[in-house]
Structure I
């Protein structure tokens, strides 16, 4: 009998310092708690072994925070505990996030020998001034060295993470960044647009600032990224992720495909079947809760079929695989016809494509995906299409991001005039 597959996420909430843009749950200056956290985490994993034994574990992901800062010895100890259950597949994808300033050749060698087979290196930028501005501790030269050290240690599946839309960054700057990254020949590239999150240093310094590239400039960078990386053999399989054939992140695909995963650590969220839950978002409370053997769950919900259908569209349309009638009906038990009508209208505009039985965004569609997904969800909720106002809004969003610089005001005036007529 084949057991269902499961992904495991381990949250490492420690950082040497906090990046200026980061709003993830991570802590700087708390290295003194690492040993206590390790003890609690291993105990929690041991207590949860019975929940995992009925599955085959095919992905393990160490994220953060900065797992490399936590130390390879501790990561290997966690991995060994997971393997004791006897259900971690030999072909599992095991990923460790690392920063160039906190990973050494010795640590890389140890991780590779103990079964880690994928690295996600946080490069973010190739310009050292930009790196300093966003609060990164490394230089691009350190990132290049970390990458080469990883290759020497035997890693043949490496992802490099990048950010665009940074302060004063031009399209030419971004094109140069991509060129330097492609020269390294990583198997996977993640490219995320900067998003200012309230409570971060960059939000306080740059919210509303003309120093940041505007939406149109970010859209130009995004379009260039998709075109350029495709030209070099990287397939876009999710809005922000590109991979050489066969090197898509199996663990991240679990989130987008609504597959099962269990997470451990403060603030970590899990999804098993229709059950969703997350743990307390406080390191000390998490440690104390494990020791006292009290519940660590901060949020718990059973997802209804309607909520599941919303998530299926939101997450499925983020990927190049997209969604299908068969999956939608099987997973969501909802009427497909209104969704298909909207998709066909999008297809006529060049925003989506149909490949066999699956619908997915084109690059222009990805650019305005939030607008298009919003329309799909409204249609799903109402069960009907109310004329064409939604299509006009989507068309406006599409044209807006494609405008030549300097013409936006003119177009806005024409659009408002057209709406009045």
Structure II
């Protein structure tokens, strides 16, 4: 549905968008996912085989859950050289970008030989969920695996619904993933969280999926870490009077192509741009393969007083993707507080970031860009605090520590200090 919203109705529409982004899980769905997670935890591979047959309509015996080298060889024969060339370019760019993200270790020596510091330690095992079945998402493989590799993760485990697309298998091999399992849905998440006879338990699970996957990640969080809860994809475009309606329409449509729950918004001070873009959307929809799904999604065009108001609205929505199709977009960049990724100018559409630019396309959805960041190297490491005091250093502060412990009613804490000087 495409609609143009004028000034007096804008706030009401924004409130509706923000409310729609809120994560609310259906109680029946939650019961179903809990049952799946419980079964996999208890039965392991047996439950995996059963749920794969039920949901994916595929008979995958236990010995075939793990993809063998023979399957990888077959996959390479099914992809062409152009794909391998594009894949290599994407891997290079994504690796180069993420190599700049590694947090630093540091140590310092203070007076009286007090040593303080921070170690940075890579996670040991990480699981990557790649959506699949009949679809191909090699880009999801790259975006999950490459920052983990840069971080120094020892082992990366990939899961994806059967049959895993050849392009995804090749992408996994090209980035060095050696353990690949054809299992999807909530059962895949549970397997990664608890481990089965075939699938190893991991420390963290990343990657987008459907509502079953998202809810399963929520349920196992605490047993393992997760990257976040992935909601419907979205984009906001801020455009001035010189923007190209054909570009705007194409970019809005490219985002709602993800599904009927996705939404896209154009915010502009130009009524002419609003009307022309609406007509262009209606024209372009007719040429798209996923026309029916796209027509069910929401595309909202806001006509506002100026670019400053457009930025204010954007910060309220906190979009996953933000395109700035305005003159000198860098000048307003500091005013953008809430957005997962920002695309500058008319020749930086979202698909550039989705596939090849380098920054991660796993971005905060559901308005979580208010507090969350894109997936990165920092998601695959943990820090460790280092504290070293000498006896003179502790003597310098022992009475302060003792007093604070006593105020909190923790006399054993106080005694642990006191015993060294009494």
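Details
- Structure from which 20 was derived, relative contact order in percent (Cα under 8 Å, 6 or more apart), options I, II: II
- Comparison of I, II - label where Kirkwood radius over Cα pairs in Å is highest: II
- A value of 26.4 for mean count of other Cβ atoms within 10 Å over residues 142-149, calculated from one of I, II, originates in structure II.
- Winner on FRET efficiency 1/(1 + (r/R0)^6) of positions 14 and 366 (r between Cβ atoms, R0 = 35 Å, to 0.05) once structures I, II are ranked, highest first: II
- Structures I, II were shown, and distance in nm of label points 7 Å out along Cα→Cβ at positions 246 and 318 at 3.8 was computed from II.
- For the set I, II, ranking by FRET efficiency 1/(1 + (r/R0)^6) of positions 62 and 278 (r between Cβ atoms, R0 = 30 Å, to 0.05) places I highest.
Laboratory data are not the source of any read-out in this text; all were calculated from the coordinates shown. Computed from a predicted structure; not experimentally measured. Cβ atoms are built from the backbone, for glycine too; each structure is taken alone.
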